[in-house]
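Visitor: Each in structure tokens, the structures are laid out below.
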Structure 1
Amino acid sequence: MGQGALAFLAQFSAWESNLGRSTISTLRGVTAMLIYTARRLLLAIPTLVLISMLIFAVMQLQPGGFLSNYLDDPRFSEETVNNIKRQFGLDQPLHIQYWNWLTSIVFRGDFGFSFLSGRPVSSIIWERVGWTVALASLTLAITWLIAVPLGIATALRRRGVLATGSNFLGYMGLATPDFLIALLLIYMVLSLGGTNVGGLFSPQYIDAPWSWDRFINFLSHLWIPIVAMSAEGLAGLMRQMRANLLDVLGMDYIRTARAKGLAERVVIYRHAVRNAINPMISLAGLSLPQLISSDIVVAKLLSLPTMGPLLLDSLFAKDQQVAMAILMLSAVLLVVGNLLADIALSLADPRIRYD
């Protein structure tokens, strides 16, 4: 009994020691990640400032401006236009205009005033943020959920019917513009007797409260933009995943794992796929700005209430405040997306450390 108790105490002491080392290692990893995240966030500040300078400078290179259209209107005199410029600070030097614009965004969340709509830019953007994020998120989710498994399947069965058909559809998706796919889908629906293929609702449901009929009507309109906007991305991601997995399957450690007698399922999904998907995580971070600037041509063609058509209209109308706000939001999402991709890479691949 005495020897058994001593053996138990020795095993408990070793377990406690291992647990302590594991806890310390975990705390060190979390601390290193927090320090790395804080450092990246601090570095993002000068990056976004430089991007804001570039956006402001490029927008100022536009000849004329929205207020110059008032000079051609006999209802507005030159004095009236000058008073409007003075009211919004547009008569000041460019560096003062830039400083006022930047500080208004940072300290008050004020993106300026839209002369085209006659409203604050913030209210215009918030009207479209919900639909923009919903459509882009759904498109990205469907694209990834289909592309990654198809890429894995075509890499494992390179000469099967599935691989041949997927590769053919992949080439077609890469070669066909998104707006052409949208036009073909519109033609198909109209040929089959459908109506009201544009927008997200039929006219009678646009301002109606949410109900089961309105939800069904929403789904009947939703599939066209989803298919049109996800086709090219799905084809590209599928081929990228296929190429990554084929490259990993030819590496020495995969052959070693098979030589050691590991099950093929373990070799493929625990070792090969886990390493092949790492570059895809970086691509996912770069896809985050699509939440703001999703396919502009398709959105314009289908009359979708998203940010893309708003950006295009503001550029054509020289409504600079709206365009600068949308471009700045896209830049912020790009910086945040890169940071999230790096953090996700460290979680997916234990070889990556940010000590």
Structure 2
Amino acid sequence: MSVCVRVGFAAPLTGDQAVVGVPMAQVATMAVDELNDRGSLSYPLELLTVDDEATEAGAKRAARAFVDDPLLVAVIGHKNTGPCLAAGAYYQRAEVAHLTPSATGVSLGETGRTCFFRLCCHDQAQGALAGEFAARQLAARRVLVVHDGTGYGCSLATAFQASLAACGEVKIHVRKLEAGHAQYPDVIDAMVRFEADLIYLALTEIEAAVVARQVREQGHGPPRLLGADGSRHSKFPELAGTAADGAYMTYAGFDADGTDRGRMFLQRYRQRYGDEPPVYGVEVYDAVTAVVRGLTAIAAKEPPLRSQLSPIIAALPAWEGLSGSVLFDGRGERVGIKPTMWVIQGNQAVHC
């Protein structure tokens, strides 16, 4: 039997963010199984899944485990920007291809790392769309920006503020929170004192849901909510309950329900796991596919050296994935993708 080749997958598989990380890992498992069943390679592909705990320290531990595995050639992950940045240095030194399906921080594409590839939009695009929407469509004039101090939250908040400020006279107040609490009274106090007519949530779905519930509890005339990384498959409506209704959300991924291939993927996932697929599910699948396409292009009967893979992925011509056309530019950013805007209605995300 031929020697196998391994692909790593890292995301938060425990803790609050496991609500997204675990189903993302399930997509990766499904992708590897399906590609193996098709005989895409002349040797078997194996998946090594590691919990990064949504922390930079956890990501570094995962990265060390990955790069120390002589059979591993690529890593899919991490879910979040901070862990991605922390682990990426290990992958670059070890020449391991690094593909994130969901980390949106702008700085990831500015590191000069030649092993890095991103399947989703970055925060510059998400923030620009959100800022213009807040000013033009929602006519916001007093905006409270709430972020969690992470690479993700800061990146998104910065991009949003720049876009909003470029749209005209808007007063902005920024508040940082420390994630992991059951309530954020300081945010509510800032909202009241500042007389905000819009709150921008540069937060994960976990913290955004906590803040949304508190805002709605204020009663008559609470400000509108605008956040990020929401779509049909976002956990935000489930976590926030009725407090999510009317909230607007940008999404940096692809709407899988919009294509036949995407809907077939969703059906297969539901049949296999008996649950709804996660946000960035098709991006996870396409990340695994990109690795397989790169390995196929090397055209070796035995697993290649890991150092061969990143240049091959970077040079792949555009190909059609579950998330649309996939092509990477010189910084590993995906070409031609744009964020979309959603609104929560009746506990469901609807495309604006």
Structure 3
Amino acid sequence: MTEPAVTSSDTPSSVSGNGAAPTRRTKKVLLAAPRGYCAGVDRAVVTVEKALELYGAPVYVRKQIVHNKFVVQTLEKRGAIFVDETDEVPEGATVIFSAHGVAPVVHEEARARSLKTIDATCPLVTKVHREAVRFADDDFDILLIGHEGHEEVEGTAGEAPDHVTLVDGPDDVENVTVRDPEKVVWLSQTTLSVDETMQTVDRLKQKFPLLQAPPSDDICYATQNRQLAVKAMAKDTDLMIVVGSRNSSNSVRLVEVALEHGARAGHLVDFADEIDEAWLAGVATVGLTSGASVPEVLVRDVLAWLAERGYGDVEAVIAAEESLLFSLPNEIRRDLKARGKQAEKVRHDAAFESADSRH
């Protein structure tokens, strides 16, 4: 199969007529950059693999290590067992906490069962946890902007349950009450739509003029960068395809952002074979991106699928450059060192190259 040719541009070019009789528009793909794995996902997935290498199977993981069906299925084949709660883990076994973070009560439950814990929480989520603790210690009411039931929100709220009120979008603001409108701060889930979050903040400020902001941006760099790329290309796309799982907040947001900024249609798929050929009717330009927990092999599968249908011309739309990598958890680095192995910071997608990318 011929690989699609990729060219680069900082802004997508649109296809326009020349005033003559209508002509057939050239089929092409606008490929977002950056896309896919962020540093926190990279760290979490490598943590599970290194744990399997060090301790052997099975290794237990509380919740999905990241919200991606393919990643979870691949790690299951290698010996990871995903559970919903710590009481499903045999006493004394090893359990890894997912990238989304956990509340302090989960650490307490693990200690009660003598579990060996490895915390793969994304450092950017940990930052929000620390902010919650700090503001709770100062007796602030904390308005946590996020989606009810999301694991990250549950973990952050669990750091200061008596001080945190969940605000699930702009329409939820009217329901918010606080003890002291002079001591109130907002924090947010790291994977939200930047635009919707700021709409929520604006409404909160109208209600609470002295509302304080977090000391640094809570929405993570990767979420913002992936949304920036989609915004840059959306107006020039007839169809936006986002590769990602339906329980991935940041992936779902990418579809929403695309539609809000001019894409004429948008769909979320886990795999190339989920694409409906009917979506391509009348489509000249396809936008393609992937959520922050999606390995690149799945994007290449979609590119190959599109190329087979005439969309072999690929133009990169570059919104930002990313180079951030996080160190592995202390427990993993310590045990690797004890075995004479180096705990490198690595970009991990290559580890999935040989894996079966079908579900």
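Values quoted throughout were computed directly from the atomic coordinates according to the rules given, and no laboratory measurement underlies them. Keep in mind that what you see is a predicted model, and the values were worked out from it rather than measured.
Visitor: Matching task: -10000 is the computed value of helix-only ellipticity at 222 nm (-39500 (n - 2.57) for each DSSP H run of 4 or more, over all residues; to 500). Pick the structure from 1, 2, 3. Could you put the intermediate results ahead of the total?
Guide: Numbers: 1: -24000; 2: -12000; 3: -10000.
That value comes from structure 3.
Visitor: Thinking only about volume of the Cα convex hull per residue in Å³, for residues 49-248 alone, which of 1, 2, 3 has the largest value?
Guide: Details: 1: 231; 2: 114; 3: 136.
Once volume of the Cα convex hull per residue in Å³, for residues 49-248 alone is worked out for each structure, 1 has the highest.
Visitor: While we're on this one: Could you tell me which structure in 1, 2, 3 was used to calculate Kirkwood radius over Cα pairs in Å as 21.8? Don't skip to the end; give the middle numbers.
Guide: Details: 1: 24.9; 2: 20.5; 3: 21.8.
Matching structure: 3.
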